[in-house]
Structure 1
Amino acid sequence: MNRYLKNFENCMEKEIPYCMGVCPFDMEILNFIEKAARGSMKAAFKVYRNAVGFPRIANKLCDAPCKASCPREEKGGAVEMARLEQAALALTADTSPTDYNIPPKKECIAIVGAGLSGMAALLRLSTKQYTVEVFEKTDRIGGHLWDTLEPELFQKDFEEQLVHQEYTLHLEHEISSLDELAGFDAVYIATGKNGPDFGLLKETGPSGDTFCMEKDGTGFFAGGELIGNSPLYALAGGLAIGTVIDNYLKTGSLYYPKASKKSRMCSGLIHIEEEAPALTPSGGACYTKEEAAVEAARCVRCHCSACRDHCDLLEFADKLPLRVRDEIVATTLEGKSELKATPAKRLMSLCNQCGICKEVCPEDVDMDGLFLAGRQKMHAQGKMPWPYHDFWLQDMAQANGEEASLIRPPKGVDKCSFALFPGCQLGASEPELIVKLYDSLLNQHPDTAMFLQCCGVPLLWAGDREGFDKTLAQIKAGWETLGKPTMIMGCMTCMKHFKEYLPDLPLVSLPELLRQWDISGGCCEETYAVFDPCSARGEEGVRQAVRELAQNLGVALEPLADNNEYLTCCGYGGHGDLANPDYARYVAEKRIAESDTPYITYCINCRDIFLKQGKEARHILELLFGEGESHEHLPTITERRENRRLLKETLLQFFWEETMEIKRKEYPITVEMSPEVKAKLDKERILEEQIIHTVDFCQRHNRTIYNEETGTLSGYCVIGYMTYWAEYKALDEAAGRYELVNAYAHRTKIELEAVWNGIKQETELQ
C-alpha cells in the first residue's frame, strides 16, 4: 500500500496554475479571480496588495507575463489580469493597510539603497516588526522610479503602505564599506543598477546560492536591479528578501530564491471548448465592477483535474485524489473500527478498477492500485464489508464448482495446442455461443481443450489476495495437465489479470484468433459503434481485430469519441454495484449517452449492462454466429446459474458423449412465482432456490406466521450471512404447492426463537 501512497507525493491536485507560475509575486491568482468574479473588489484588492506590496507601482510596472501562459489565449484571448488589478485598485475606496499588533523583534537589519527593491524589503521586514534602518546616498527615496513613473504615484504608495511601520531612514548617507554596518544582524544590498556590490556578487553561499554570504555573524544579501533584475522583478525580489532574511534570522540558513515558483502542470493539460472573447472596458481604460466580474469569470481556474475529468467515481463522489487518499488511510488504520472513522469503507468497494486514473495522470498516480490495496488491507483486518462482495464470491464458487466448471482436452487428445477460456459470465449469459464457438475452434484445431471456470477476480476485487492466488495456482495446475496450451481468452478481464498474475501462460485473445483463423459467418449491413471494455486498455491488436471482424460482416462502424480514446468502464468492473447501485447505474448511463448508435461489445458484461438499461447492444460473437437479434429477456441470476449447469451438460454430451451425473438439489415442494416476483428477486440478487429453501424450511419446522387478512404465510431462514423472508400462499398444501407473493433479504442475522407460536421449538435446525 505504501508504494501507491508514495506516488501521491507527486499529485498535482494543489499545483499552482500556469499564470501563478510565471507571476514574479507568486500571487494567489485564483483567490483574486474568485473574489473579483463575485464582485468583491475590495477583497480582491487585498489579495493583490498583499502580494505586490505597493499596488499602484506594481500595476504600472507589470507587463502581464501571466497572459502568455493563459490557456484562454487561443479561445478569445488571455484573461486581462492587468485591467482586473487596475479595477480592484480603482474600485476600492480605502486602500490603506491593516495595522497589526505584533511584538517587536530584537534583531536589527540594514538596507543599503532606498530604491524600489530596498523599499519593498523595508515594507516586508518592518511589517514583521524587525528594527530596520535604510541608508540612501541621495536626498530622496525611489531610485530609478523618478525616471519612469510620476512621483505622486509611487510616493503615495510608499507613504500609504508604510504608514503603520516604524523604521529609520538615513538620506544622503552613502555606505562605502561593509565594516560601517557592523552590529547589524542582516544586511540587504539594493544599490540599483551599476551600484556598488561590496564584493557580494562574487560570493557563493554554503548551499551554492549566489548573492548572499555570512561574515562575522551577519548575513549579507544582494538584490534588485543590482543583480540584473528589471524594475518589476526588483520589486518582487525586495518583497521576497523579507522572507529570506526572516528565515535566516530564525534558522541561520542562507537561502536565496533564484526565481518565482514554476507550475509543474504540463502544457495542454487544460482543454477549453467554448470561445469567450476578452472584455473591453465600456467607459474607458478601467472596468466597472460588473465588467470586472464578467472578465474574471472567463478564467478557467487552471488546476490539474485530469483524474477528476475522466474518473467516474471521483465525479460521482465529488472528491479529489488527495481527499480520497486520506480517507483510505484513515479507514485502513489498525484498530477496532468502532473506535475510528472509516470514511472510505463503501468508497473503496466502488472503484471499477478500470485504470483510467493512472492513464490520464501526468504523474502516474495510481488510485486504482490504492483502492485495491485498501481492500486487501481491510480483508486482512477482517473488516472488509462482506455484503458488497458476497454475492459475487458465491457466484464464483458456483462457476468453479463441480456443476459448472470443466477442464477437458478433446477426446483422444493428451496434449493440447490451445485451450478455450471463455470466462464465467459468457456461459451464464449466452451458453449457446460457447457451444458454437468451441465447435468452430475444434474444426480449425482439433486439439483445442475446454477450460470452463472463473479466473478468480471476484476474490481479488473483494480484497482476498490469498484466495485469489490459490485460484490462480489451480488454474495453472489445470493448464499444465492440458499440456501447457496457448489460452484463448474470451474475456478481456480474465486476459488482463492472467497477463499480470500468470505471466507464464501463453495467451491469445479470442477476437485476434478468430480473425487469424477466419472464423466468421453471416452478414450484417447495419451501423454500430464498437464499445471497448476498459480491460482492453493497451490491447491494440484486440481492438483492431474486433473492428475487422465487424467490417468483414458488412457492419458500418461509427467511433465513440470518449470510450474509444480512454476505454471507459461500463460499470461492472470492481463489482461495486452492490455497494452503491446508483453509482453503477450512473456509470452505465454515462456510457450509453455517448451515442445513439447501437453498440458492439466483446465483453459480455458490457453487453448485459447496456441491455438492462435499454441500450441496443450485441456481442461480436452474436454477429459472427447469427445469434441475439432480439433480447426481450435477459437471464435472471437464477437462470444464469442454471445456464452454467446446462452448458457443462451440453458440452459433455455433445463433445464427449457423456451424461452429466451431478444432481440438482430437490425439494418436496414447488413454489410458483410470477414474472414480477422473479424480476424483484433478480433485482435484489436473491436466488429462487434460496427462497424455495426458505419456504421448505418454514413448512418443515412449522415456523410461519399466518396473516388472516391476506391469507398468506410468512417466515424466515438464515442462509450463510443473510436472512431470507418469504411471504407465500398455500395453493395445495397436501401436494406441497405454494405461490410466492413477496420476498426480501437483509444482512441482520436472526437467531431462531426457542418458542414459536406458543410452542417450544428446536433452534438447531437445517
Structure 2
Amino acid sequence: MKLFNRKESRKETPPTVVPNPSGLGTFSGVFTPSILTILGVIMYLRFGWVVGNVGLLGTLIIVTLSTSITLLTSLSVSAIATDRAVRVGGAYYMIGRSLGIEIGGAVGIPLYFAQALSVALYTIGFAESLVKAPLIIQTFGEVNQLYVALAVTVGVAVLALTSAEIAIKAQFFIMGAIALSLISFGFGHSLEPTTIEMWGAADRLSEPFWTVFAVFFPAVTGIMAGISMSGDLKDPSRSIPTGTLAAVGTGYVIYMVLPIVLAMRADAITLIEEPLIMAQMAYWGPAILLGVWGATLSSAIGSVLGAPRVLQALARDGVLPKWMSVLGSGSGPNDEPRIGTAVTLGVAVATVCIGELNLIAPVLTMFFLTTYLVLNVSAGIEGFLQSPSFRPTFRVHWSLSLLGAIGCLAVMFLINAVATVVAALFVLSIYFWLQRRELETTWGDARRGIWMAMMREGIFQLADEEDTKNWRPHILVLSGIPKKRWLLIQFADDLTHNRGLITVSSVLPTGSRDVSKLGDMQATIREYLDKRGVQALVRVVTAPDFLVGAQQLVETYGLGPLMPNTVVLGDSEEPSRRDGYCELIAYIHKAKRNLIIFRENSDRGFGQRRRIDVWWGGLQNNGGLMLLLAYLLKNDLEWSGAQINLKLVVPDRNAAETTQANVDRLIQEVRIDAISQVLVSEGRPFYDLLHESSGDTDLIFLGMATPREDFDFRSYYENLQARTANLPTTAFVLAAPGFAFGEVLSDRS
C-alpha cells in the first residue's frame, strides 16, 4: 500500500541507432544543404565588400577564424551525433539531450528564430541581385526589391509545404549552377590595374574589423542546414560527421581562394561599391547571376526546411506553451511540419519588410554563435566527465570543445559586447521561464554528472570538523510518515530555508516492506515533499523497533564529513516507550549531534508566526544554539515579521538591572534583533513564569538538561513534559557537547 498517490513516471526506452532505409543519405541530406548554405548570398554579394574593407590578409584571417570556430563546433557535433540517436530538431535535440530540456529550449528557441531570419536574409539577397541585374533592368526597368523578396519568400515556403523531397532534389541543380559560376569566375579577367591591399587602405574610412567579421560569419554557419535535417536522415550518426566536416573543408578552400582573385582584379573602392563585382569579373557574367540566384534560393530552401523542424521538436518536447502544441504535428508519411512551415513563413515575411542585409546578418551571427557555444559546452562537459554512457565513435578531446566555446564567446564580445549581453539575457530569460515550468523529461542528461563531479570534489574539500564561521544546521528529521507530522518537517525547512540539508527519515518494522520496495517508497515521499515545496533528501530504513532504527540512522547516515549535525524528532508521550526514548536522547547527545524535540500544539500550530520566545540561561551550550535557531527561523520568509524575545529569570530585583544591561550589551554584540525580558521570580516556580509569560506566544525554545549516568533522566523528562503541558508549540533543545555556538554568534571574522 502506498503512502501517497503519485504519478507513475515512465522512462523512455533509450533510442537505438537504426538506419532508416527511406531517409536521406550523407550527400543529399547533409553535405548538399550545408555547402549550398555556406556558398551563399554572403559569398556573392558581400565578399568583395569584405576584401575592400579589411584587405586580403584581413579577409584570410576572418575566413580562417570563422571556419575554425565552425570546425571546432563540427567536431563537437560529430561527437554528440555518434553517441546517441539524433532525431528531429538537430542542434536543439543534441543540446536538450545533453544538458537538459531547459538549456536545450533556451538555445533552441533562438536557433529557430535564427533559421527563420535566415530565410529572409537569403530571399533579400536574391531580390537585391535580381533587381540590379543589367538584363532585368533592360527588360523590365526598375523593379521593387521588397516585392520581389516577398514573392520569393512565399515561393520557397510553398515549395517546402508542397514537398520537401522536391525541394531537396532541386538543390542538385542549384549546386550545378554554383559550380558553373565558380568556374566562370575562375576564368574571368581583371577590371582595372590594382595594388593588392593587405589591410585595406589607410586613406579612406572603412568598416571596423569585427563589424566586417559579423557580416561575414553567417557565410560559414551553413552546417546548421544539414544538422537540422537530422530527423530525415537514413543514418544520422554516420551522415552528420561526414557531411558536416566535408562541407566545412570544401567551403574553407573556396573561401581562401576567392579573396586572392578578388584582390588581384579590382581595387578596394570598387570592391566595396559594387555588390555584383564577381559578375563583372567572370568569363560569362550571367553564370554569376545563376550562381547567386541558385545559392540564395537553395539557402532559403535549406532554412525553410530546417527551421520548422526545430519548431516541431520544441513543441513535441513541451518546451513551447500548451496552446502551441499544434506546431508539433506532422503531415504525410514523412512527418513534414507544415504548420511550422506556415509559421516560419510569417516570421520570414515580417523580417523581409526590414529589407537590409547588413542589419540582419549581425543578428544572425549572435544567434548562431550562441548555439555554437552551447554545442561546444555540451560536448566538452560530456567528454570531461567521461560518463560511461558517453561513448561516441567519433572521439574529440574535451579541450577542443572548450576551445571552440571560448572562441565563440570571445568573438561575440569582440563583435558587440552589448549585443552579447542582450543575447545572454534573452537566453537566460527563456531558461528561467522553462525552469519555472518544471518540465519533466524521460531522458537523462549530463547535469547529473556535473553535480556528481562537483559533489565529489566538495566532499573531499570539507573538513572533518565543523567550523564556526560556516556552521549551518544539516537536519535529520525522524518524522515517520510526513502527512502525520507535517509541522515537524515544516519547522526543519524553516530553519534551513534552502541553505542547509534536510533528510526526512522513516523507520518501518522489519518485514513490513521488501527491500526492493524501499526505493519506491522513498520516491513517493520525495514527490510529496516536492509538491509541498520542501527540498529534502529522503531515507527509509527497516528495523525491529523505531528507536533501534533511529539509532542506526544517527550512527550510519551520511557521507564522509557530510552528515547531519542536528536531529529533530517529535515528542513521545507513550509511557511504555519512555525508557527507550530517553536512551535515544542520550545516544544522540553522546554521538555529538544537536537535538531538537518538537512538541506541536495541534490546536494552534505556529499561530501567527509573530513571536518567538527563547528561555535563556546563557550564551554557551543550549542558550547559544537556541538563540541561533531563533535567528535562522526569523530569516525565513514566513517568520520574517516575528519578534524574538530573549527571556531570563533572576531571583530578585537587585540582580535584574545588572542582568538587563549585560543581556542588552550581548544582543548588540551578536547582532541579532531581539528584545530582552528579565523576569524576577521572587520565589515563584520557573514553570509558573513560563506559562504566564509565554502562554500566548507562537513558538517556544526551551533548553534541556544533559543526560548523565548519575542523573535520572527519565524522571526529569517526565517532569518536563508534565510541567510544560498545554503550552504553545515548543522546541526542547539539547546542544551537542563541545561545539561553541557562542563563537558562531559572536564571530566577526
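For which of the structures 1, 2 does the calculation of FRET efficiency 1/(1 + (r/R0)^6) of positions 414 and 622 (r between Cβ atoms, R0 = 35 Å, to 0.05) return 0.55? Of the structures listed, the value fits 1. Taking mean projected area of the Cα convex hull in nm² as the criterion, the top-ranked structure out of 1, 2 is 1, with the highest value. Taking 5.2 as the value of distance in nm of label points 7 Å out along Cα→Cβ at positions 38 and 598 derived from one of the structures shown (1, 2), identify that structure. Only one of 1, 2 returns 5.2 for distance in nm of label points 7 Å out along Cα→Cβ at positions 38 and 598, namely 1. With distance in nm of label points 7 Å out along Cα→Cβ at positions 62 and 222 computed over the structures 1, 2, the top value is the one for 1, the highest of the group.
In this comparison of 1, 2, the computed figure -11500 for helix-only ellipticity at 222 nm (-39500 (n - 2.57) for each DSSP H run of 4 or more, over all residues; to 500) is attributed to 1. Assuming 10 is relative contact order in percent (Cα under 8 Å, 6 or more apart) as calculated from a single structure, say which of 1, 2 it is. Here the read-out was taken from 1.
Bear in mind these aren't lab numbers, they're just calculated from the coordinates by the rules spelled out. Just so you know, these numbers come straight off a predicted model, no measurement behind them. Cβ atoms are built from the backbone, for glycine too; each structure is taken alone.
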